[in-house]
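The structures considered in this document are given below.
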Structure P
Amino acid sequence: MRYNWQQNDWPNFQYSINDIEELLFYYLQHAGKLEGALRSLNEMDREESIIELLIFEAIKTSEIEGEFISRADVASSIRKQLGLVVREHSKDQRAVGIAQVLVLARKTFDLPLSEAMLLEWHALLLAHEKNLEIGCWRTHQEPMQILSGAIGFERVHFEAPPSSALEYEMNAFIQWFNNTAPNGPNAIVHAPVRAGIAHLYFETIHPFEDGNGRIGRAIAEKALAQTTGYPGLASLSYTIEKNKNEYYRQLEKAQRSNEISEWIRYFVNIVIEGLKFAQKTVDFTLLKSKYLDRYSKQLNTSQLKVIQRMFSEGPSGFEGGMTASKYSRLTRVSKATATRHLADLVKIGSLEVKGQGRSTRYHLNFDEL
C-alpha cells in the first residue's frame, strides 16, 4: 500500500469536523477554565504549576520512546533551565537535553517555526549521542523505516520520504505551519485540529535520524500554545503514554491516506485528556499551597522534608504511601522516631493512616482544607 506522502494529493489533508464540534466546544471551555485557574494563582504557585507540567511532559515524552529518566534529574534540569537555584545538577544528559528543548520551546512558542529552530531543538535533545548526526536533517541513503519484530522477521509499519526529498518537504511543512498559525493567511481556527495535523505531517516526513517523536510532540504543543497564549499546558505526552499502542496504531493508519478525519478525532480527544490532567496539576498546586499554609508551622524539620517529598510526586501521589521505614530512610532518624513523627502528623490531621501492622501506610489528608 502506498503511504500518504506517495499519493497525488499529498500534503492536502482532507477532514471533516462535523462530528467533533461538541468536542471542540468542550476543548474551548476547558482551555479557558485552565487559563483562568492559572491566572488566579499567585506568581509562585503559577510557576510551580508550570514546572510540574514540564516535568511530566519531559518524563512521558521520553517514556513513549523507551527512555526512562528519573523525576529528580528532570526536575533539576528544568529548574536550572528556568534560571532557578538547584541543589544538585543532573548528570543524566538525556534529562538535560529534553529539559532544554521543552523550556526553549516554551519561551519561543509565539515565534514562527523555522529550520534553525528545529535543528537547534534536535542538537540540544541528542547532544549526548555520539553516533548520530545531530542538528541536521538525516542524510543516509537507506530508507527511513519504522519497524517492529525480531531481526529477520521485521514488520514495516511505515517508510518515510527519502533523505533527498527532505529539504523540499521540510520547507513546505514550515511554510504550512506558519501560514496556518493565528493571523496567518490560512489560519486554522481550531487549535487541536491544527496541532493534530502538524504532528501527523511532521511525523510522516520524519526528518531526523532520531528524536522525531519528541520534537513532533513539541511542535504540537507549540501549535496549541500559539492559540491559547499559554505554552506547555496540553500534557499531550502524559495522555499518549497511557495508551501508546493506540497512538502508534492511529498514527500508522493515518499515514496510509490523506483523508484524516479519524486521526483528527483521536488527537482532539488526546488534547482534551491532556487539558484535564493539566487542570488536575494546577488544582493540586493550589491544594499544596493551602496545605502548607495550614500545617507547615506545626512540623519539625524531618516532618516537613517528608511532606515535601510526598508532594513532589505530583497529583499521582507518593507511590505506595509513606511508611515508617521510608520516613526513616528519608530523614535518617530511627524507625521508632519515624513512627512517632508519623503518629503526630496523623494527630494534627495532616496525614491519614490506612492499614495496620506491616501494611500501615500514611497518605496526605486534604479533608480539613
Structure Q
Amino acid sequence: MNGRGLMRILVTGGAGFIGSAVARRIVGHTPHEVLVFDKLTYAGNLASLAPVADDPRFSFVRADICDRAAVDKALAEFRPHWIMNLAAESHVDRSIDGPAEFIHTNVVGTGVMLEAALAYWKAAPADIRDVFRFHHISTDEVFGSLGAEGYFREDTAYAPNSPYSASKAGSDHLVRAWFHTFKLPTVQTNCSNNYGPYHFPEKLIPLMILNALEGKPLPVYGKGENVRDWLHVEDHAEALLRVVEKGTPGESYNIGGRAERRNIDVVHAVCDLVDELAPGKGSRRDLITYVVDRPGHDARYAIDASKIERELGWRPAHDFETGLRETVRWYLDNEPWWVAIRSGAYRGERLGVSA
C-alpha cells in the first residue's frame, strides 16, 4: 500500500495480458483508483477485467494512444498521479508479418503519450506534479540475444533483432530523452517472458496448453533449444507497482523470474501437467511437432534482477513449477474465457513465417 495516500493511476493497454493483471492488482491490493485506457485490438479483452469491472475505483475508456485528443481528454478528466504505459503491439511473429503497426503503436504511440504527459505534468497542480510518474513498461528483447553465459543488466547495450524489439527499443529511447531533455519524471522497466492466467493464446505457454487440451499439434520452433527467463504475470504486476511508487526518476529496472528454461522443456512440462490434470488418450508429448524456426530467433534471454531486488525490495513469489501448474489449472477452470477467443479472431494458427 502506498504511504502517499490515494493515487489515480492511468494504465494504457490495461485490457491486455500484463495490463489487466496490473489493473486487477490495483483494485485488489491497493486503495488506488485505476483508469484503463485501451484500444481493444485483438489481444485486448474486457473479460480479463471482469473480476474488477464493477468496483467503483475502476473505470475504462476505449481509445488509442496514438490519438492525442483522446489521451488529453483522459488526462484532463481522470487527473492521474501516475501513468503506466503498457499499450503495445507485443508479438514477435506478428511483427514479422506486419512491422508497420508495431512502429506506429510502439514508437509513435509512446511519443504521443510522452508529449501529452509532459503538457499535463507542467500544468498540473502541485499535489499531482510533485508525485507524478510516467512509467514505461518494456521488454528484455531490446537487448538482443545472449550466449550460454551472462545476463541482461540495466546497462546492457541495446541490440534488438526483430521488428517488435526494435520498436520497443525506439520507445525506450524516447522515454529516456523526455527525462533528460524535458525533466519529465519517468521510470522504465524491462521484463522477461511472462506467463499466467488471462494470457492471449498466441504465446508459447497458453498455446501449448490449449492445443494439448484440444489434441492439436504443438508447434515448436527449431529444436526447442531457445532459452527464456519466465516471470509470473502477478509477480510482474507487483513489481510494476513497486517501481511506479518507489522507483527513482530517470532510472530503469530489469524484472525477471530467475527461471530460465529451454522452450522444449517448458513444452514437456505443459504436456505432463495436461496429462495429469486432464487425462486424454495417450501422452500429449506425442503432439509435439518441430517446425522451421522463426527468422532471427534470439537464442537466450536472461535477466539480472538484482537492482530491483536490492533497491526496491521486490522478489518473485512464484517458482516456475508451481506457477505453471496453477496456470494450467486456470485454463482448465476458465474454458469460457479462452473458447471465446479461439472461436473468434485467433484460432492458434502459425504466425511469423515471413522470411
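Cα extents along the principal axes in Å, for residues 26-145 alone computed as 53, 38, 25: which structure among P, Q? Structure P accounts for this read-out.
Calculated for structures P, Q, mean count of other Cβ atoms within 10 Å over residues 82-89 is largest in Q. If semi-axes √(5λ) of the Cα gyration tensor in Å computes to 42, 23, 19, which of P, Q did it come from? Answer by label: P.
Tell me which of P, Q gives 0.95 when you compute FRET efficiency 1/(1 + (r/R0)^6) of positions 98 and 250 (r between Cβ atoms, R0 = 41 Å, to 0.05). Matching structure: P.
Quick one: helix-only ellipticity at 222 nm (-39500 (n - 2.57) for each DSSP H run of 4 or more, over all residues; to 500) came out at -18500 when computed from one of P, Q, so which one is it? Label of the source structure: P.
None of the figures in this text is laboratory data; all of them are computed from the coordinates on show. All of these numbers come straight from a predicted model, not from anything done at the bench. Cβ atoms are built from the backbone, for glycine too; each structure is taken alone.
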